[in-house]
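Participant: Pasting the structures in now, so scroll down.
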Structure 1
Amino acid sequence: MSIAIISTSGETTIHRIASLLTESNHGDKGRGSVVVTFATLTEAHVDASIRQLFSLSGVLESELSRHLYSEVQDSIYRTWDSRYRWLSQAFDIKVKGTRYEQDFGLLVELRNSIVHGNGSLTSLQVSKVPQMIAIRTGLKRCLGLEAEGRKFLLNAGIAKPAAKICRDYIIGFDQEIKARFPSFEI
């Protein structure tokens, strides 16, 4: 008997991204929306997986534990660093620093620039010059994305590498969980 390397939720998310990739019209407006959609679908899978880990851990079986969890629950999902800290400290699942996490983190930065900066680096993203340079360099490396000043030039070919980044992230993320919890399923 073999153990699946990804969860049903992970597989469903990958299939959804793939179907959106083939369905979508990648016109100028569609280029940004596809990045936002792919990153958001991946984030939803990660959040559902973390909720499932808490549920399966048994920590929510006592009234006190349920109350403590409800007090900190919002902070778990507020930032990616918080998610990774909880995964590492509570479940010994290490995702932060892997190549697939770094590439996905760049996609999240692009999503944030689209959502919060209308396709341009936000004030927060440019407030630290080394971070800004890393974002621009990384997005050029993994998506072939060019920038003019603070504005990203979303090219017609962005959807396919964005989908690949999300797929690789979901596979890597689910493999980390399954390595620690082989019967994990969501």
Structure 2
Amino acid sequence: MPKRAAIIPLDRVQQRILLIRGHRVMLDRDLAELFGVSTKRLNEQVKRNAERFPDDFMFRLTPAEKAEVVANCDHLSGLRFSPALPNAFTEHGAIMAANVLNSPRAVQAGVFVVRAFVQLRQMLATHRELAHKLAELERRIGTHDQAILDIMTAIRELMEQQSAPAPSKPKIGFHFRPKSK
């Protein structure tokens, strides 16, 4: 079976994933664009199927969160003067939104959204593992630094002992002394 071309580049979907309230989410405007419907249509379907969207699937942004998102995301500048507060969909909420829309494009886009969330999760896990390894390395280097300083101090002490003049001791063995006349 030939591989189908992506209708939406995966990196474009990843750019639309935001971190709000400690959750990775996509805003209703971005999801509607990906699904090929208007934001109004998406929100209508969500409202009609409210029981499918518990708080861990979707939440509405506060005015402060909306202002921060608009300030940080250039593609959302059109929301600045909108009186409505956008909905934020988690990974599961995005899947559910694709299901309630039930159009072929929404289903395909839902798959891309899930893949983007999964890839983002894998990248974060890799970064977390790398951060742990770096912390371990820093801890080891910290103990090595002290050991190296101790070795350098011991070497300096040995060098000082060698450079100091040794007290004269009588030489061991037979010594010939000429007789004085």
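Computed from the coordinates by the stated procedures, all read-outs in this text should not be read as laboratory data. None of the values given here were measured: they were computed from a predicted structure. Cβ atoms are built from the backbone, for glycine too; each structure is taken alone.
Participant: With helix-only ellipticity at 222 nm (-39500 (n - 2.57) for each DSSP H run of 4 or more, over all residues; to 500) coming out at -23500, pick the structure among 1, 2 it was computed from.
Facilitator: 1
Participant: A value of 1, 7, 12, 13, 12, 9, 5, 4, 4, 3, 3, 3, 3, 3, 3, 2, 2, 2, 2, 2, 2, 2, 1, 1, 0, 0, 0 was derived for P(r) over Cα pairs in 5 Å bins from 0, in percent; which structure in 1, 2 was it taken from?
Facilitator: 2
Participant: Moving on to the next point. From which structure (1, 2) was relative contact order in percent (Cα under 8 Å, 6 or more apart) calculated, if the value obtained is 24?
Facilitator: Corresponding structure: 2.
Participant: Upon calculation of distance in nm of label points 7 Å out along Cα→Cβ at positions 17 and 105 from the atomic coordinates, which of the structures 1, 2 produces 2.3?
Facilitator: The read-out comes from structure 2.
Participant: Given a value of 47, 27, 26 for Cα extents along the principal axes in Å, for residues 33-128 alone, calculated from one of 1, 2, which structure does it belong to?
Facilitator: 1
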